[in-house]
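**Q** Input: structures, listed below.
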Structure P
Amino acid sequence: MIAVDTPRDYELPKKVGKWLDKNGNKFVYIYGGIDTWSATRVIPSDEVEVLYYLMPGKHHGNARISNLTDAQKIELAATLKKWLNSKVNMRALKIKK
């Protein structure tokens with residue numbers, strides 16, 4: 001194996017963050033409250049249309065759509081339907097009633 005020295009752009013995370021603040025529409029962010037990766041999570045600006053869920057007590061292995069509350073799943077389904085102009089299979093979300 002040959003090692004390749006590639007240049008690093010240490011400003012890239014800032015550039016991506018600025019782009020997401022202005023252009024990051026129609027993203028769904030799901031983070032666990034006790035997930036170490038959440039320390040570097042994207043916190044959306046008010047200028048973009050996104051869904052953002054920070055799940056208390058969840059981590060990288062269980063911060064999932066399946067563990068959202070029923071109200072959050074309904075919000076997610078309605079938003080995806082609007083964004084995609086398509087039906088959403090509500091049964092796949094396993095909403096408890």
Structure Q
Amino acid sequence: MTSPVGASGPVRTKEWKLSIRLFEEPGLTKAYVVLDTGGTVLESVAEAHRSPHAPTVAEISDEIAAGRALMDLGEQLVGAGAADAQAVAADARRNG
């Protein structure tokens with residue numbers, strides 16, 4: 001198998017593992033999300049509460065809980081990237 005070629009040569013590819021587990025209780029859905037980059041593992045938990053007056057459609061609560069957990073995970077990932085970039089820049093300044 002050949003790697004795609006970009007303007008500056010072969011493109012490096014990676015695969016990250018994302019797991020979403022949904023737990024349903026009466027009126028409550030919890031989403032547990034784990035991202036494994038091979039070097040870092042980030043986790044997030046979020047909930048969706050169903051009004052007792054709303055119709056029971058489990059898929060809606062699943063989507064809301066998972067979406068909230070994924071949004072939190074995205075914020076964690078951006079924060080981790082920013083912290084890593086600052087650390088690399090600081091190290092480069094120290095080592096000239």
Structure R
Amino acid sequence: MAVEQHILIFSILLFCAGIGLTLLGGELIRILIGIELMLNSANLNLVWFTPANAAGEGSTIALFILVISVCEAAVGLAVLLRVYRYYRTSSASEINQIRE
């Protein structure tokens with residue numbers, strides 16, 4: 001197989017692992033990790049499959065997605081800490097409502 005096929009297969013596996021963690025993860029941190037895996041899979045495809053003569057457009061978009069995912073992780077961890085302090089659990093199934 002060509003290198004492009006290996007990268008594509010790895011990216012698909014990474015994306016499926018992210019979906020699995022997001023949908024099946026009971027803990028809130030697993031859900032956040034799953035979202036990050038899906039974003040990294042998209043970044044891998046953008047960087048690898050951008051042609052060399054495209055003036056770095058794919059890399060620029062990948063850098064933008066990376067900055068967005070870092071911000072998303074920071075906000076998600078802050079929300080996770082507040083929810084844990086309030087409910088004393090990080091299990092998504094045990095948290096039934098969010099109040100102010």
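The numbers here are math on the coordinates, done by the rules we state, and not lab data. Small disclaimer: the values here were computed from a predicted structure and weren't measured. Cβ atoms are built from the backbone, for glycine too; each structure is taken alone.
**Q** Using distance in nm of label points 7 Å out along Cα→Cβ at positions 27 and 43 as the calculated read-out, with 2.2 as its value, let me know the right label among P, Q, R.
**A** Numbers: P: 1.4; Q: 2.7; R: 2.2.
Answer by label: R.
**Q** One of P, Q, R was used to compute mean projected area of the Cα convex hull in nm², and the result was 10.0. Which label is that? Can you show the working numbers first?
**A** Values: P: 9.5; Q: 10.0; R: 7.4.
Of the options listed, only Q reproduces it.
**Q** As an exercise: helix-only ellipticity at 222 nm (-39500 (n - 2.57) for each DSSP H run of 4 or more, over all residues; to 500), calculated from one structure in P, Q, R, equals -26500. Which structure is it? Each step should come with its number before you reach the end.
**A** Working: P: -9000; Q: -14000; R: -26500.
Comparing all candidates, it corresponds to R.
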